[in-house]
Structure 1
Amino acid sequence: MLDRRLKVKICMVGDSAVGKTSLIKKFVLDIFDDAYITTIGTKITKRPMKFMETTNEVSMDMMIWDIMGQTSFRSLLQDAYFYGTHGVLAVVDSTRPETLENIHEWVDSIRQVVGEVPMVFVANKSDLDAVVTMEMLDKELDRYESKFLYCSAKTGDNVVEAFKFLGEGVIDKYFPEMRT
């Protein structure tokens, strides 16, 4: 059995107040704080994960980049922020449909810099009354051929699963030899 270690860059994208930072805190520290504090600039957090690939255990250090959600910041620094990205967690707020409509601009910005990368879409805040329906998600996100799921940074529902799906997509795209 071989032990392999990867270091990958994961970018969180989505409008302001969709819960990107809260998802990271839940994933990395298993905490939730409902006090809203705007992310200023970029913050990088690390979390190791393990994946079992046939006879190989793959250890992945996810370097998770959190960016402020203002579009002006994205357009100014997108090249520096997205350069070297291996995977993207695209976040919408399940209580604000406009965040689903705006996610396309985020995806376009990523693709301008790094092309096609594995993506997982999440509709965060599933613990609240969702306005973004599964039909809306199907219609808007079908073009990306990516997984999408509801999750909650508050309750933890599907948070680890979203990052796990993304990690598996990164292995499939960039490190397929580790599947054997």
Structure 2
Amino acid sequence: MKHPLERFEYCPRCGSHNFAINGVRSRHCSKCGLTYYANASASTAAIITNSKGEILLTTRAFEPAKDKLDLPGGFVDMNETAEEALIRELKEELNIEVTNPIYLFSLPNEYTFSDITIHTLDIFFKVEVSDDAKFTADDDVASAQFYDLKDVNIEDIGLNSIKKAIQKIKNTTN
């Protein structure tokens, strides 16, 4: 695995080329003393089920994993809680209003975009919606539909953390 900071050659404080990898998640500048850490970016995902116990999966409209199944959600913006991010992302991707997402678990992931791998911590929430809720695919979602968990092929899911989450949910419902 490539170091997450390998493409950063110059110190962001002083511009020195003396900006060397310093352990697993940082670079250190020997000129000005800055140690810069690469921490995981936070991302959210919604486990939305209906009264039949089916799960809502989306189809990704863009890379990475274009045309693969996914859970709705996305990155947490600065100065935003994970819950606020999930609510915003569900509005952007599915045009639905939700309240009170319930934290379930988190999983690490690697998300490659523009040829750079971003390490993420994906935070999964349970979200309840009424059976008559209408979803409109938008933003980076091509489509959305409910699936019976037993019919979901893990290999049809694009991102590793989402595969692990769906498998975890399948294991707890069997």
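Derivation of every value follows stated rules applied to the coordinates shown; laboratory data play no part. This is a predicted model, so every value here is computed, not measured. Cβ atoms are built from the backbone, for glycine too; each structure is taken alone.
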Fill in: Which of 1, 2 yields 0.35 [FRET efficiency 1/(1 + (r/R0)^6) of positions 7 and 103 (r between Cβ atoms, R0 = 30 Å, to 0.05), calculated]
2
Response to the item:
If you rank structures 1, 2 by distance in nm of label points 7 Å out along Cα→Cβ at positions 47 and 151, the highest one is 2
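Match the computed value 14.0 of mean count of other Cβ atoms within 10 Å over residues 15-22 to one of the structures 1, 2, and report its label.
Values: 1: 22.5; 2: 14.0.
The structure behind it is 2.
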Discussion item. Computing Kirkwood radius over Cα pairs in Å, for residues 79-158 alone for each of 1, 2, which one ends up highest?
Written reply: 2
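Taking helix-only ellipticity at 222 nm (-39500 (n - 2.57) for each DSSP H run of 4 or more, over all residues; to 500) from the coordinates of each of 1, 2, which one would give -5000? Numbers along the way, then the final one.
Details: 1: -11000; 2: -5000.
Label of the originating structure: 2.
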Worksheet item: 0.20 is what came out when FRET efficiency 1/(1 + (r/R0)^6) of positions 23 and 127 (r between Cβ atoms, R0 = 30 Å, to 0.05) was calculated for one structure; which of 1, 2 is it?
Response: 2
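When relative contact order in percent (Cα under 8 Å, 6 or more apart) is calculated, the result is 26; to which of the structures 1, 2 does this value belong? Intermediate results must be reported in sequence, preceding the final value.
Working: 1: 26; 2: 23.
Answer for the origin of the read-out: 1.
Can you rank 1, 2 by volume of the Cα convex hull per residue in Å³ and just name the one with the largest value?
Working: 1: 108; 2: 129.
Checked 1, 2; max of volume of the Cα convex hull per residue in Å³ sits with 2.
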Worksheet item: One of 1, 2 was used to calculate FRET efficiency 1/(1 + (r/R0)^6) of positions 63 and 95 (r between Cβ atoms, R0 = 30 Å, to 0.05), giving 0.85; which?
Response: 2
